[in-house]
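Q: Following this line, the structures themselves.
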Structure P
Amino acid sequence: MIPPWVDRREYPFEPHRLDVEGGRLSYVDEGGGAPIVMVHGTPTWSFLYRHLIRALSPRYRCVAPDHLGSGLSDRPADWSYRPEDQARNLAHFIEALNLRAITLAVHDYGGPIGLAYALDHPENVRGLVLFNTWMWSFAGDRHVEWFVRLLDGRLGRYLYERRGFSVRVMLRHAVADRRRYTREVERHYLQALDGHATWISARELRGSSAWFDGLWARRERIARIPAILIWGMKDPAFARYLPRWRQVFEQAEVVQLADCGHAPPEERAPESLPFLTRFLER
């Protein structure tokens, strides 16, 4: 059932449900043809990909799950919400839907969660689409470590769990184009927000460092997969990671969006589509 706060003009899709470890996932499954699996980060959900789903579903099967604790999926109070467990659920999701020769699109925390599948199953991934993301440990990064130390305290947890800090402050600050990221759009992220799950995701930037290190150590397993990097260059946190990604892939097209912040699928979907469509057609 779609909650009443969802604007059906913005999100006209009928959600499906799948049982996974910890609860039931909600997911969008629109169109037919070669599958594109779209993996969101935090504090977003499949709503982030709505423009791309509408544009691509006439030719492709667009599949976009909401992680547990996000969007329209369940929010079990006693589940871990660690990224490695979300990645295990995503792998189960892909297998349960029997998705083959997939293109994997990832953003933000969807990078490590989604690319974990690509590292384990490179033979089933025909292409990678990366939007402002990462796949390595932040150990030693003083800015991130300072932020996580703040979150570990009572104030940080209160801000995340009770005040919508991840949407009202973090996401709002990271988005460059407020003309498209309106208050009405932001409301969809606030209404769908599980502050506890999002707080754990932020805390695990340090807590899951060993898992992130394990992903990065295996990066050669995805180096030959054709990739496109669509990057918002006004992202205050992730713009600087583009050179690091360039070194990973042997075949990578790079699209730099000079006036875009952290969320290209939200801020610059129409401008990204020609590049993305050409990449998919190849």
Structure Q
Amino acid sequence: MPNREETSLYEDRGFEVKEEPFYLPQGNEVALFEAAYEKKLPVMLKGPTGSGKTRLVEHLAWKLGLPLYTVACHDDLSGNDLTGRYIIKGDGVEWIDGPLLMAVKNGGIVYLDEVVEARKDTTVVIHPLTDYRRSLLVEKLGKIFYAPPDFMLVVSYNPGYQSVLKELKQSTRQRFVSISLGWPCEELETEIVKQETGVEEEVATLLVRAANKIRNLVQQGLEEGVSTRELVYAATLLKSGVPTRDALFSTLTEPLTHDSDLKRSIEEILKNYFEV
């Protein structure tokens, strides 16, 4: 829920994606997303951290010409944070719409990022928006709001990691069209790193190949592999002149694990591709 100073970002039409976000499709996810929007179906994006879920939503918001309301879900996020709340203003109180209610009123895409992190009452709030009703009950206002044709609900979650700690109920998962995103193929991921950072193709290729080797360590205890986002960060640091060892270790080693044995394994992999 945005604080009072941040509400201007969402007022009236939400956040407009004015410039095309760079996105290279892994498969048919763009066409599937557009078909779901046309048929007024909610979408669930599944995939590891940094695999392009958020960028896909931003790209489609731009392409469809829709405002985008992004909510980063967390343990304290409640249904009231999404719908809205009363705040004290002067001698009285004033109602402030939450991002979900704003989108239901005005149209647009609501993106609940890592929805499984939110409190359980959050899914209760969104359920009526995921079926034929396309409605939102706001108990504090005593009203039911019906979503316009250009409203779309999108959620994301990482089943590979989060299912160990938290899981999205089957009854909730079955309410969505599910689109799975994984790590891009080597050629595609190399192109993404090049386009995002401007590094030489040789550098991008080496980064991607090293990342694929590191990802194999997931079978040996690594919680998650290197994300495409981290590869972009690594390439950005290399491009800016940061020493190779510092650039690689701060993006491809330290964020992944605290385990000294795994760090040494990653270091050996990086040595095979770079002079570190």
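Q: Could you figure out which one of P, Q the value 13.6, 44 for Rg and Dmax of the Cα atoms in Å, for residues 175-222 alone was computed from?
A: This value belongs to structure Q.
Q: Separate question: Check the numbers for Rg/Rh (Cα atoms, Kirkwood Rh) across P, Q and tell me which is largest. Can you show the working numbers first?
A: Values: P: 0.92; Q: 1.02.
Going through P, Q one by one, Rg/Rh (Cα atoms, Kirkwood Rh) is largest in Q.
Q: Comparing P, Q, where is FRET efficiency 1/(1 + (r/R0)^6) of positions 39 and 87 (r between Cβ atoms, R0 = 35 Å, to 0.05) highest?
A: Result for FRET efficiency 1/(1 + (r/R0)^6) of positions 39 and 87 (r between Cβ atoms, R0 = 35 Å, to 0.05) over P, Q: largest is P.
Q: The value 3.3 for distance in nm of label points 7 Å out along Cα→Cβ at positions 95 and 263 was derived from one model only; which of P, Q is it?
A: For distance in nm of label points 7 Å out along Cα→Cβ at positions 95 and 263, the value 3.3 is produced by structure P.
Every number here is computed from the coordinates shown, using simple stated rules; none is lab data. Source: prediction; values computed, not measured. Cβ atoms are built from the backbone, for glycine too; each structure is taken alone.
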